[in-house]
Structure 1
Amino acid sequence: MKRDGPIKVLVVDDSPTFRSMLTRALNDHADIRVAAAASDAFEARDCVLQHHPDVIVLDLEMPRVSGLEFLARLREHYPVPVIICSGTTGRNGPKALQAMALGAFDVVIKPNRGGRAALQSLANELAERIRVADSQGQPVPSPRTPVRREPPSFRAAGLNPARYLVVVGASTGGTEALTALLSHAPADFPSMVMVQHMPVGFTHSFAERLDQHSRMRVSEAVDGDRPTVGAGFLARGDAHLTVRRIGAMLALRYTDSEPVNRHCPSVDVLFDSAREAVGGRAIGVLLTGMGADGAQGLLRLRQQGALTIAQSRDSCVVYGMPKVATEIGGVDFSSSPSEMPELILREVLARSGKNTAAGGERRLRETR
């Protein structure tokens, strides 16, 4: 559906200088108009009622009522896409993750330095995300499904999880998608290596959060880590993460920081390294996100004989990366994140031939 007029944006930030400069920079984009700017949640509430913005750009650190409190109220009464625009202080990492759990569309980091050029770069990045949020973003992700039962076990189904490696890529909306995926994985799931497009200041906190919601052991990847059964590794936000074969063992290695597909870390870089390291024993998973990072890598994994899965359209916050991968023929199956662990187990079981052996299906049923 074609929009009638520019996208109306509300900027909420307690710094009058930043509000003014960002407003001017965003208004340089012909399809975007800053309808209002507010210094706190009370002004923002009045601006919402008066201007009915299509997208809100929100700071986390505000006087009287925090950005998190305002976002929670907004979700209930005016559920439009909200983009968090805040600094990278240590305490903002967990807060940004809370914001995304509350339904924030994405997080963009304010520059610490760089002057006018850095501000223009920020405005351009925000403009791109505003367009996507307005056109296809889900303002509130589906609530995370709690773990209600023990998920199917690889070993109970007669499979050796050490034979496989799961590589996962995600971008916008990926924080909740990864949480749902991991919360439904068994403790003996194959090692999982993950790239989430996220600033470096947030990845450690996010790994800790994933660990709290998973039977697997999840941590921010350290150079030289060895993938092992039941362990998940999240890439840092400032370097490409790869899987390397060293003799009979696998190891995780960080490489350079030059962006690939405009991202560092890049999902394509991870997927291609897994294809070279384990070939058809890799399992590629591509989750919600805008753009196309990971799509070609997923296709190359499939061509190598690997099982490939993309997040289903109706469960995505942004059906971008999975859409491109599907259109180019890189996807074996589409699924919601919470259903992926059982789908992976079922398809690995089928490919191994164990589902035709006596008792194979019975063992799978007994783990449910």
Structure 2
Amino acid sequence: MDASGKAKYFTLMERLKEDILSGNIQAGEKLPSENQLAEEFKISRHTVRKALSILENEGYVTARHGKGTFCSERMIHRHTSHNIAVVTTYISDYIFPRLIQGMDRVLTANGYSIILKNTGNSRTNEAKVLREMLNKPIDGLIIEPSKSQILCKHLNLYEMLDQYEIPYVFIQGSYPQMLDKPRILMDDCQGGYLLTKYLIRQGHRYIAGIFKADDSQGAGRHMGYTKALKEAGIFYDPEMVIWFHTEDRRIKPPLLLNQLLDRGVHMDAVVCYNDQIAVLAIQTLGNRGLNIPQDISVTGYDNSLIAEAGQIGLTTINHPQERLGEMAAELILEQIRKVPLKKSKVERLIQPELIIRQSTCQKNKKV
């Protein structure tokens, strides 16, 4: 046993596996000899052979007689587990329970079980989850990328999924380097455009925006916002736009919205990244004595339960949560069955639908 209470062969096995999964040991690369490993880890060659034997059985390494042990060119992966890993940023709140229900309905009907994980929208956690999934018997992976607007730093783990022939599908975003991978998306640019265009038609001209900076949904919704303003001949003022990140999502939007009001910036509407941010905006504006929608109209995005559960129903964009989950499940099943792209029956881009409620109203056109 080592200091942690684990058997020494198991500790060595875990260390070598981690080096393989992290890319420190590349496919086809020769591992240190048994003697070298025994000397480095202060263990016997018998213990080293036991660790290597486990790795070989799991397909991580191959032994070549008279040449040594090498990292496998392709891990032995048997697609017979009937397990699908589902990795989302969150699980228990907002749109995610219904999203997962949609996946589960389709996968269960096709004889698959879900291994459910969440990342908290942390890329460090995402990397940990991917390493864990590479050690589990899974036939496929559905994943919502964490902070998808930022370049992925653990591409090697996705490359290992490719190498091991484990198909994966992105939902609600994908990394800039991986736009060619299978994905199910909302047309967020069109969604942001529909919301802003509706406000303009209602007579609003001083429209602020609150958007998330670290995911592709935020970038898309902002793009639609700017497109609608430009189309209507309304000047785009960057001072009217509030950007926030995952870590400051509860603090920064109300803080900067208050700062805009303190500076006397005139606004008659606010387009928000999602329904949660819209609720924060309504609370902040209400605390300043402003009435929604008489003084300022506010829009959300996602048509979550909170969009219609509050005292003021939110004008928002419908997010077909269960249907998106079903589509992701249908797509991963196609990937497992190696259905060619041309023969795919799964829609990849969901068109937005505007839902009008009480948080917006016709604005008297005053200069």
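Readers should treat all values here as calculations from the given coordinates under stated rules, not as data from a laboratory. Just so it is clear, the structure is predicted and the values come from calculations on it, not from any experiment. Cβ atoms are built from the backbone, for glycine too; each structure is taken alone.
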Original post:
Hey, distance in nm of label points 7 Å out along Cα→Cβ at positions 313 and 329 derived from one of 1, 2 reads 2.1; which structure?
Top reply: 1
Original post:
distance in nm of label points 7 Å out along Cα→Cβ at positions 41 and 321 computed as 3.2: which structure among 1, 2?
Top reply: 1
**OP:** Work out FRET efficiency 1/(1 + (r/R0)^6) of positions 121 and 273 (r between Cβ atoms, R0 = 25 Å, to 0.05) for each of structures 1, 2, then name the structure with the largest result.
**Re:** 2
Original post:
Among the shown structures 1, 2, from which was the value 49, 22, 17 of semi-axes √(5λ) of the Cα gyration tensor in Å calculated?
Top reply: 2
**OP:** Figure out for me which of the structures 1, 2 the number 0.6 belongs to, where distance in nm of label points 7 Å out along Cα→Cβ at positions 209 and 225 was derived from the coordinates.
**Re:** 2
